[in-house]
Structure I
Amino acid sequence: MKYSPTEIARQFLFVREAGPNTGQRVEGIQRWCGGIAGQSWCCYFATMILDIFFQGSSPIPRLGACQDVYAMAKKNGWLTDNPIKDDLYIYVDANDHAHHIGIVTEDGGSSGIAGNTSADGTSSNGDRVAEHVLITNRARIKFIHYPR
């Protein structure tokens with residue numbers, strides 16, 4: 001049985017930091033993608049989940065920078081206004097710079113799961129993997145429908 005990215009990500013809901021962007025499990029996620037302890041890890045988490053789902057052949061490589069994933073999506077025409085479950089979401093700032101990423105868990109993009117967030121999803125630099133409502137200004141959320 002092949003699990004969806006959402007189902008795979010939910011298997012990591014127990015992950016918590018031991019300190020700011022550190023801890024054995026967090027550092028395992030960072031290292032999976034070539035990062036080091038102390039780095040922000042939301043992008044490492046999202047791209048690790050895709051790496052697992054695609055069994056090493058993800059269209060989005062293991063990356064640590066949300067902006068790199070956003071640039072790839074723009075270049076390849078993967079942005080969508082009609083997200084479905086398992087797409088990616090990216091939070092952007094007023095300058096259209098990406099700073100947080102996660103996986104859409106409901107068609108329409110009302111909820112998602114991410115690493116390096118807070119339980120309620122209000123922090124893009126939290127201490128855990130959490131599934132939550134996407135509560136930021138909708139104009140500041142970009143959705144990526146990558147090839148499956």
Structure II
Amino acid sequence: MPRNPAVVSKNMSKIRSKDTSIELLLRRALWQKGYRYRKNFKALPGSPDIVLTKYKIAIFCDSEFFHGKNWEILKLRLEKGNNPGYWIKKIERNRARDWENDKKLLFLGYTVIHFWGEDIAKHTEECIQAIEETIWESQLASFLSDDGI
């Protein structure tokens with residue numbers, strides 16, 4: 001069944017690139033725990049959604065569709081849908097760009113964390129715990145390097 005292009009355009013215009021519900025949820029949880037951060041930090045490759053500059057941690061809140069969660073399965077679904085050439089190319093490029101930005105951030109000394117949207121929505125506390133474990137690991141590594149161990 002063909003879709004009305006005006007309806008599709010309206011729906012697509014509502015998709016946000018920043019301040020999404022999953023970002024807001026994770027940011028609120030971090031703020032309540034006392035962590036301060038930069039949001040959509042343009043000074044870094046990929047403009048990470050959340051950056052804990054004190055700990056050099058870059059966090060991305062990725063939507064399952066646009067960043068290709070379970071890519072092989074999603075790709076098969078897209079091949080059967082409308083405009084498969086466009087969507088497959090778009091999502092593959094998004095995945096490649098994510099990987100390129102991760103490499104750049106690692107080179108700059110940042111720890112990169114990606115969370116899927118549904119994980120943030122359903123398991124926010126586990127995401128916070130993963131971030132805190134990364135903070136503790138970076139602090140331990142810094143402590144050990146300062147002591148010459």
Structure III
Amino acid sequence: MKIEKQFTIDAAQATVWDFITNPDKVGPCIPGCDDVEVVGPGKYRAAIKVEAGPIKTTFHVTVTATEERPPQFASYKTQGDEGGKASRVSAKSTLEVSTLTPDRSSVQYTSDITISGRLGKFAAGVMRKMADSMGERFVAAIREGIEHSRT
């Protein structure tokens with residue numbers, strides 16, 4: 001499943017970059033993310049609760065930065081499971097932050113996500129709708145987080 005999202009933020013590119021690439025700041029913006037632990041440079045672990053129809057689970061994922069060109073581009077690899085190997089998730093993601101004006105930036109991210117196991121067998125339409133909803137909540141949380149960090 002491929003997810004693409006683009007949005008604007010009323011903040012300078014460097015401000016957006018510093019926020020969105022900091023696991024401690026961006027982690028709480030991810031819907032369902034309870035815990036983020038930095039385990040090394042460009043590498044962190046997180047627990048993310050997911051509800052898809054009747055299935056409720058927590059994925060334990062490791063996110064690794066595979067390339068970073070501050071303050072405009074980063075790529076990441078994510079791998080994890082829900083424990084007991086009932087479902088597994090892997091993703092390759094990119095993040096681009098562009099300057100629109102000195103105080104306004106554009107953010108674009110893409111994720112190519114593969115889910116296997118019981119969640120992978122769940123209807124693709126439900127998973128797409130869930131991903132879209134999580135994406136909208138993520139964007140709203142990022143905007144709010146950046147606004148609060150500037151006040």
Among the shown structures I, II, III, from which was the value 3.2 of distance in nm of label points 7 Å out along Cα→Cβ at positions 18 and 58 calculated? III
I, II, III: which one has log10 I(q)/I(0) by the Debye sum over Cα atoms at q = 0.11 Å⁻¹, as calculated, at -0.51? II
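Where a number appears in this text, it was derived from the coordinates with a stated rule and is not lab data. Remember, it's a predicted structure, so these values are computed and weren't measured experimentally. Cβ atoms are built from the backbone, for glycine too; each structure is taken alone.
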